[in-house]
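Next come the structures, one after another.
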Structure P
Amino acid sequence: MSIKIMSIHHVMITIGDIEVAKQFYGTILGLEEADCPVDDGKRAWFKLGNQELHVNLHEHYKTGFGHFAISIEPGKYHEYVENIKNSGYEKMSESQKYIDGSYKLFIDDPFGNTVEITDLQVNA
């Protein structure tokens, strides 16, 4: 495939209490909070250099809901997704247009690990 993977965009982990998470990641570890386009009190985003850490509250919290996201070369998202579909691999969600205009889909590897494919660029 000739489409360039630009970077890991973010890592997302689930947590059981958003305020405890903000205290730990923001105050104890000293991570700067990043802007999050969804203001629902259930998530916080933090800057990690050019990447991000997303912590999301999940009512049935347990480990195993996390994923990492890879950022696709600008303008190549739909071509990249089509290449995956053409490979015959089927363990993926439908492509979604997100609130900020970016696109994403989630694909499970053969072992059940989830990878998000997005056209968001790191700290763009």
Structure Q
Amino acid sequence: MKELARALRKNQTDAEKLLWYRLRNRQLEDCKFRRQQVIGSNIADFLCLEPKLIIELDGGQHATQQDQDEQRTRFLESLGYRVLRFWNHDVIRDIESVLEAIRLVVNELSEKKPSPEA
């Protein structure tokens, strides 16, 4: 799986490149995102460990594999991750709306996190 993840990082889709450019280096709410991260027998497109958020970008092939995607999402959620899915064309056409949706979830997840006691 590690080799496949490396290959996917080297051969990103245009949508993945665009989103990665805006997520990398803690640009969004100071979250550290990773690309093509192995989680069990799955590879998440983008993963942020704190908060536990996974972002998946779906191309046209996902229209015919919705059952598989739902199973995968349930598995990742069972590990405590929140999974957001966006279509590639939405990322390319309106990156700002996608980033705002991600920002809202990051803030929501951060609010749910218990604050450290002094």
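What follows draws every value from the coordinates through simple rules; no lab data is involved. Keep in mind that this is a model prediction, so the values were computed, not measured. Cβ atoms are built from the backbone, for glycine too; each structure is taken alone.
Taking mean count of other Cβ atoms within 10 Å over residues 68-75 as the criterion, the largest value within structures P, Q is that of P.
Each of P, Q could give percent of Cα pairs over 14 Å apart, for residues 20-83 alone, but the derived value 58 comes from Q. Structures compared: P, Q; top value of mean count of other Cβ atoms within 10 Å over residues 28-35, i.e. the largest, recorded for Q. Highest-scoring entry among P, Q, by relative contact order in percent (Cα under 8 Å, 6 or more apart), is P.
Using the calculated result -3000 for helix-only ellipticity at 222 nm (-39500 (n - 2.57) for each DSSP H run of 4 or more, over all residues; to 500), pick out the matching structure from P, Q. Going through each structure in turn, the value belongs to P.
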